[in-house]
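There are structures below to look over.
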Structure 1
Amino acid sequence: MTDSPPTRAPKKMDKKHCAGCHNDFYNGNNPLGVSECWSLKTAKLIKRKAVHIDQRPPWNQKAETYPSCYILDRHVFVKPEQVR
């Protein structure tokens with residue numbers, strides 16, 4: 001039997017994680033009566049880097065936790081270990 005580090009329980013996805021996302025408009029932040037984004041139920045919180053489209057490599061910023069469906073204007077998301 002090997003000792004493995006304890007696994008952390010993933011954080012539960014919530015509308016608060018959508019703040020700043022392009023589609024947060026659909027989480028009740030609209031005059032259309034739409035109260036929940038269509039991606040909210042299947043979204044998972046994952047670690048990744050937000051890289052601005054004008055940023056040249058290397059991408060040395062730290063990875064952060066974002067919803068898997070998160071859209072940040074003028075950014076792309078890459079794997080946490082990716083630097084170019």
Structure 2
Amino acid sequence: MSNTDNFSPYCPICEGCGEDGCCSPFSCKQHPEGSYCKTYLKDLKFGYLLSKELFNLISDSNNPELIKSMDEIYDNVYDKIYK
């Protein structure tokens with residue numbers, strides 16, 4: 001049996017596959033022995049920066065309904081993560 005017979009495309013730490021849009025980067029453990037940590041970290045950075053830009057765009061819009069909706073979404077997500 002060769003080493004290629006034991007090959008698995010899945011990360012030995014988080015079991016992610018590393019394919020764009022398939023496995024969530026939230027499952028990544030950023031472990032030194034992870035297979036796709038750099039890719040998933042880029043995905044997380046992209047999501048964070050996009051969220052920050054959209055947040056700023058909405059809060060600068062002077063649209064009270066939009067700002068109220070954004071605040072509600074922010075509060076709901078905050079509660080899901082930190083409570």
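Values quoted throughout were computed directly from the atomic coordinates according to the rules given, and no laboratory measurement underlies them. The structure displayed is predicted, hence computed values, not measured ones. Cβ atoms are built from the backbone, for glycine too; each structure is taken alone.
Quick notes
- Per relative contact order in percent (Cα under 8 Å, 6 or more apart), the highest-valued of structures 1, 2: 1
- Looking across 1, 2, the calculation of Cα extents along the principal axes in Å that yields 54, 40, 15 traces back to 1.
- Looking at mean count of other Cβ atoms within 10 Å over residues 19-26 for structures 1, 2, the greatest value goes to 1.
- Which entry (1, 2) yields the derived value 2.2 for distance in nm of label points 7 Å out along Cα→Cβ at positions 27 and 59: 1
- Label whose coordinates, when helix-only ellipticity at 222 nm (-39500 (n - 2.57) for each DSSP H run of 4 or more, over all residues; to 500) is calculated, return -17500 (choices 1, 2): 2
- If distance in nm of label points 7 Å out along Cα→Cβ at positions 35 and 51 is computed and equals 4.0, the structure in 1, 2: 1
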